[in-house]
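What follows are several structures.
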Structure I
Amino acid sequence: MEVNRFESIKEGTILLIDKPYDWTSFDVVGKLRSLIKKYIGEKSVKIGHAGTLDPLATGLLVICTGKATKRVMELTADSKEYLAKIKLGETTPSFDLETEVDATYPFNHVNRELVEDVLLKFTGWQMQEPPAFSAKYIKGKRAYEFARKGIDPKLDPVPIEILSIDLIDFNLPFVTIKILCSKGTYIRALARDIGKALSTGAHLVELRRTRSGVFSIEQALTIAEVEKKLSDLGNQN
């Protein structure tokens, strides 16, 4: 499947973007829309993304334009691969760095063998409780709107599948894991659950999406690279 074909943006193409840290997925869509308007004069191109990334995550974001936006739901349903760095011994309300540490726990009992054994138990289908700090809807509002006011939105567990999970690096208090999982998996929630399974606390400190379906991060472009290509294309017209 051909991707990153800028000459086909209006008609419809798939762009693979390496999302920057602290950008929302909608920030990326908005930036692309403004760059397309600036360099090639298209004011009303349809743009959508297939699979949201949290602001504190980086990596592969699949963007569809034009007629390709009809494939957003199909592409969103694809499995995803992530590299996640988790800190043991501490928890946060959001399960990542969005919020401050709220509790600490001993973790000196954790060794590499224990982590590997625990990770094996997370493979397969399971029910996962989404984070309170998430965009899930409850009573017509986003869950994070309740959570930021100190209200527990009590989200129902949802079925997810962990196709594979591997320990990449062990350097206490940090562990780095690679996860291949189904759509709808919250890696922040997985960090929480791994901490509990290790009889300690845990939260996510780094997350990078490296694959979405057949697409990999090696195919992705930075925002700066996208702007350069659009500028070159505009100069040709």
Structure II
Amino acid sequence: MPTSRAASTPRKPSPPLAAKKQPAQQRATETFERILEVTAQTLADVGIERLSTNLVCERAGLTPPALYRYFPNKYALLYELGQRLMQRQNELIPRWITAEVLTGSSDGLERAIQGLLLDTHRVTQDTVGGMWITRALRAVPALQKVRLESHEQVTAAQTQLLSQAFPGVDEQELRLVGRVSVEMIYAAVELLFDEPLNAQAVAQVVAAMVVSQLSRIQLSTRPVAKKRWGA
């Protein structure tokens, strides 16, 4: 029986993503950070497809061996930039989503989710090359694990908070709500870069959808929830 071409074609191995070494001395640290700064600016200027290590070297005034001492390829550069951006985004979450907010009013939770989405969009917009880094984390298969691992970590933390706020609700159900909510916020931020939509209006829609689902879960399991959520 003939084998299809797709089935017989070996999968292309993923490029190495980890930095070859971390700088130990000040001069090396400066070079390391200079490479990343120039990469981010180059990405903002030319986009993912035209980004190359040669172009970064040219703009940074470095030889290729100086760059390859730390980064094996352009995907390793994007990987490092992606991790840093996701970390900055994730640091916003506990500022907005707290146990007090989750156990407060539905209006207060909606405002918090709106604020988180708008802040995430702002931080991404203020990061040099942030829009392209965000797109790379979804479009480049080798980089998707940066986004997915980050979102899994956020989901785990949010599930713990939700379990405390909604005792008696199945943890897997809360985890699903948390996971989908994380993806909705992230996708909405991407949408704001792709289309000229009103950021506040988008944030309101996402927040209302998340709170609506939490309301349904709570009302189905706790009669006292009607009072807390204003039903």
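Comparing mean count of other Cβ atoms within 10 Å over residues 71-78 across structures I, II, which is largest?
Numbers: I: 15.4; II: 22.0.
The maximum falls on structure II.
Taking relative contact order in percent (Cα under 8 Å, 6 or more apart) as the criterion, the top structure among I, II is I, with the largest value.
Source structure of the calculated read-out (distance in nm of label points 7 Å out along Cα→Cβ at positions 39 and 127, 4.9) within I, II: I.
When you work out mean projected area of the Cα convex hull in nm² for each of the structures I, II, which one comes out largest? Mind dumping the intermediate values first?
Working: I: 13.6; II: 17.6.
Result for mean projected area of the Cα convex hull in nm² over I, II: largest is II.
Of the structures I, II, report the one carrying the highest value of FRET efficiency 1/(1 + (r/R0)^6) of positions 55 and 175 (r between Cβ atoms, R0 = 30 Å, to 0.05). Answer by largest value of FRET efficiency 1/(1 + (r/R0)^6) of positions 55 and 175 (r between Cβ atoms, R0 = 30 Å, to 0.05): I. Each of the structures I, II was assessed by mean count of other Cβ atoms within 10 Å over residues 119-126; the largest value belongs to II.
The value -7500 for helix-only ellipticity at 222 nm (-39500 (n - 2.57) for each DSSP H run of 4 or more, over all residues; to 500) was derived from one model only; which of I, II is it?
On the way: I: -7500; II: -23500.
Of the structures listed, the value fits I.
Laboratory data are not the source of any read-out in this text; all were calculated from the coordinates shown. It should be emphasised that the depicted structure is a prediction, and the values quoted were computed from it without experimental measurement. Cβ atoms are built from the backbone, for glycine too; each structure is taken alone.
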